Structure P
Amino acid sequence: MKKTMVLYIITPLLLALASCEDSGGGTYAGRSSRQFYAQDIYQSELQNKSVYYTVNAVHLAENSTCIVYADRNAGVSIATAETIAAEFQNNIVYKITNAFGPFGDLDGNRKLILLLLDIRDGYSGSGYVAGYFNPSDMFQRSTRYPYSNQADMIYLDTNPGQPGTTEFYSTIAHELQHQINFTASVDYRIIGNTIYDMDTWIDEGLSSAAEYIYRGGHYTQRINYFNSDRGGTISKGNNFFVWQNDANVLDEYATVYLFFQWLRIQSGGTGIYKNIIQSPDYDYHAVTAAATSIGGPYSDWGTLMREWLLANYVNSATGTLGYKGEIQTTTYAISDNTRNLLPGEGVYSKINTQFDVTDTGNIRYAGATKNSTLISTTTPYTGTRLLTFNSNDSNAVFNTSGNIVSSAYETGQLTGNGDSRSVVEAGRQAYQNPGKYPVDAAAILGERERTFDGTDLLYGKN
């Protein structure tokens, strides 16, 4: 979803960060403290509006790249905070800024604030908000932004998030990219008096790539989730392009992770990510322009999506129809005769001999064979699988109430032949449910339009 902001003047200001010496005893005796506003994610979703509360945080660690604060009720030790600050300085910030660009520095100290707290997300044992970046903090506190912390900062969960773990550090990398992406929107995506934030799926795709870059290897939980498709919704077409903040949002995270890994593998490195984030475009054009480096006719969104959707089935070790042996994906054919598909969605059905069907509207087809470089793109379609997909490049499918309009769906034809139940169940059982899984706050809250005027945008690049 596009977010627009009217831009008049961008003025870097020096912020006075209010702090005081902590007069309490115990672990944090003598440490300075500061009050922050934090968003109550659970209540914000429940009330369909932004709900904030005050966090009394203590200064626990600091170096040349970050300042670590923690809610004094979160139980974070000074030693843990110092370890987090060291990891940020020695690994995270270099890797992520090198791949995506500098983060927005409001006060000129070149230090990002990491606020550790138990994010109020209604956690009850499964999905939880691992962290978030709030663009409102980049604005002057005012009647328009009454809860701005006026600071370059990110928020990191301590329950069930575990400070000091690889998962926790991956969250820092993920949220840092979001902060950098907002900064890049100010730098590169100004049209007239308007700034455009990148579409959610691109911003989240780049943050998933940030996790990979920090780890130096794959986030296997995302890949395993895709391969198991335990809810059966991925095989029915659900993916990242129309980002839906619903019960199946893990589909979006799994598929966007794979798509941005496919872009990296096929383009020959992580340089494609910086090309995307620094694009003047905020939508799919940023991706298709960067994808031309792969060498195919990928300036067309439909062609690019077809290639990636086929790659997940074909899994060729060479060429573009796979991940060159780096990732193995599993797809499932469904037994429907027709399927209503949103833009970007694609489904598979089994071809016995051949299948005759004609393109209608934005619905396109392709035939493919496992581990092959050959596909059929004209009727009659041959191979072992028929791909039916919606090539529409517009994902503006929501009405003002946040619901998908019925006209966004287009009906595609399938062969009616799907994988057997035993095949599907075997694939799902191979995936071990982690019990708890992290998501970004955007997945819970969605995105809201923001406007500003005068000098209320605080921004000074580090």
Structure Q
Amino acid sequence: MFVEFNYNDLWNDILLELKKSLSDISFNTWFSDVKILNIYNSNIIIGCNNSLISETINLRYLDSLTSIIFNLTKQHYTVKCILKDSFKSEYSKDLNKTITLSAHDNVLNTALSSNLNSKYTFETFVVGNSNRFAHAASLAVAESPSKAYNPLFIYGGVGLGKTHLMHAIGHLINENNSNLKVVYVTSEKFINELISAIKDDKNIEFRDKYRTVDVLLIDDVQFIAGKERTQEEFFHTFNSLHESNKQIILSSDRPPKEIKTLEERLRSRFEWGLIADIQPPDYETRIAILRKKADVDKLNVPNEVLIYIATKIKSNIRELEGALLRVVAYTNLTNSNISLELAKEALKDLINIKNSKIITIEYIQETISNYFDLTIDIIKSQRRTQNIAFPRQIAMYLCRKLTDSSLPKIGEKFGGRDHTTVIHAYEKILNKIESDPEFNNLIIELSNKITNNK
């Protein structure tokens, strides 16, 4: 069945409903500049000029939009907000034109079905000394899949651009070879899909999905380490693709040789092709990244503000861009112009945190081990006696409370344990805190010891 809508009429009706549930400030801040860009199949693509707005809408408002659209159309649609500039002109429609909801756009649909983020392209990637080799290797693979380096293994710390390069490779391959099937997936999703396939007896469907692709991109592959069934499945998937001359691209937070509990047969295969690392950006690259971000979002940011952010935020790109977006949001919400003084005010809490020494999992392990007169190796061991397991659970609890580390990362640092073990430890300690005042005082004492003496 074909249902016809006028873009403007539909969007105006959506906004009228949305406004009923939002404050004027929220509505004007996030939706005043948003328009429908395209409708095809069961997808509605909306666009804006600012990445902060698109990220906020995708994070906070998609459920509301989906519900409103269903109430208006009596049909289910998937809503996605993107930057208008990333929506290619050949796919743009006349907003006053009546269209049918069955309109299909092959290239955009390819990108969406590949799980690729439209923001992450080679054009938006800033090249510097810290990432030049990884960028060149990624470009070579994207231009000649299966002929350059196979597999390509990219590693580096959090927020340095690994995922950006992975998506950029996928986009360029899609553009140059529309007949190739490209799939990007995080290792977490791969693991969860495998678990579901085993539970629902759909192993064949799972294998068909990943062994019939032309290009497979697996992000954060280090998380499959220690998971016996997942490693077994991925080993055969890797072999099937490699033997069929299909391209494999992997990313990790460390090189293969440093991924503990990774099976040796996988480790050796990860090292078959090219290994490229990404380092934290230097000062010049940080400035270039901020300028690029400002240009993409059409922001007029004084140079002194960019210099201030680049001087204070040194660890990774994600935090750099996050700091800039924080300044922009502060500007919008206070109805002010961007200035150095405003940037300092907007970032004062963030800068204070960055200037203090970061609490690490290793430091917490050391503190807890010393307190309970144990060694770090014993804390991380597989021994489960009460005098060892309980301090270990306390350490896991404090790691979750006092660091930004993910549950899988914490589990990995405690002898390669699963993230569910960390959740169990956290909940057990939390319950004891709530029921035992003396134990609560102990946790406060240990927390203060870690935060004050770091």
Structure R
Amino acid sequence: MQPASRLPTRLFVAAVVALSCLSTVRADDVAVAKPTPTPAISLPLDAMGYRPATSPVSLRAGYTNATVNFIDPQHLLVTFTTKKLIPRSSEQREGDDDHFVRAVVIHLPDGKVLRETEWRVHDRASYLWPLGKGHFLLRIRGDLYSLDPMGSFNKEQLGKRTLLESDDDLQALEFSPSRDLMLVETTPPMKIGDDPAEAKDRPVSATFYRLAIDETGAVRLGNRGRATSKEAFSLAFTSMGVLQTVREDRTHWGFDFHTFAGKNIELAGFNSTCRPRSIFVSDAEFYAYGCRGGEDRKLMGGFNLLAEAKWVFTTNDAPLWLSVDAAPETGRFAVRNTLTTVGMQGSDRPDADEIRGQEVRVYGGREGDELLRVTSSPAQRPGGNFSLSPDGLQLAVLNGLHLEVYRLPPIPAADVKLHEREQAALAPMRPAAEMNVAAALSRTSTSSDGH
């Protein structure tokens, strides 16, 4: 790799975008009063037993207290912790924090509960992730299950099927934007007397799984490689490759996409005074957070695998407990950020009285235009308290005792055309979606983004 030889090309692309988006940068820097959006649907949840968790302990510990997810444009899956007596169980282990989570399928717009069930979980970490096409992943301890809430199989348990059973401790779970590749990171279980701070005898096992839904509605897994690591890590990846951030000099960064077939694609550059953090929102699009002076990541840029830098602007607040939900088939994505009364540079643990709320913004993929800005309450560190519909036309948010659904404008023809062009450019990379991921990563000579 010879950064100096390709620096001018990277900078040219980044500079053109910065100049073309200068008005966007200025507009976002200046606080402009906007009318408060009104939800198209507002459903009370207290009658279902929902009580927002407002404990400072819960917030600081990072508990997952409630989630909302679109199953399809007319149905939502809502889950929340219920307060009820916990019967003794022979399966309880030392350190367990047993509680029940209620799950309800809600019809829109009337709010009718169509199906419901309850799960006994043993910790307060994240337990539910969307898999696309109306399916979900449920975690109970180290075991993973698939859910098909609207399917005909096992309706009483929302289509629950066993995917993976493991006694290991789950350290991380990540997905490609199209939910066709899953990274599972685990460590051997802790034993009585083990020091939680001592990790040298607990190597991380990282396994990549192909995800597919068959004609019966069942989720099927295929092994795409396994590797070990000294510690848990994070990657920005699709089913076809992984994104790498390349430092050109102090303020200039490039992005490279390494396909799992061994091809390296040089992408656009990004001017930032800190190392950018990147997130895929579709198989062909990603955005990055960077710094415009200092270390606060208030600079946001949109890119694609056509080596185009599409937009860049500044935000008012640096990311804190950031969570992203995307509609990959449209290019739209929603970003939830936590707002504070004090600067959080170098810290992600504000006191409860320093948090002034959480805000969700929906962006268009072509120009990065802000389509909607709403608040969510109470704050929670993990994601899950908002959801963008798969068609990119609705946003659901948990706010107080209500579930609010907002309508978004139709997707412009220009956005559709660009998204189709971006997806068409992936055709030569599709074969890489069948390659062994771990083997391909081992061939990469430098660390990938976030690792």
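For this structure, a couple of remarks:
- Entry that produces 13.7, 37 once Rg and Dmax of the Cα atoms in Å, for residues 339-394 alone is calculated, selected from P, Q, R: R
- For -17500 (helix-only ellipticity at 222 nm (-39500 (n - 2.57) for each DSSP H run of 4 or more, over all residues; to 500), calculated) the corresponding structure among P, Q, R: Q
- If P(r) over Cα pairs in 10 Å bins from 0, in percent is computed and equals 4, 17, 23, 27, 21, 7, 1, 0, the structure in P, Q, R: Q
Read the figures in this text as sums done on the coordinates, not as results from a lab. The model shown is predicted, which means the values in this text are computed figures rather than measured ones.
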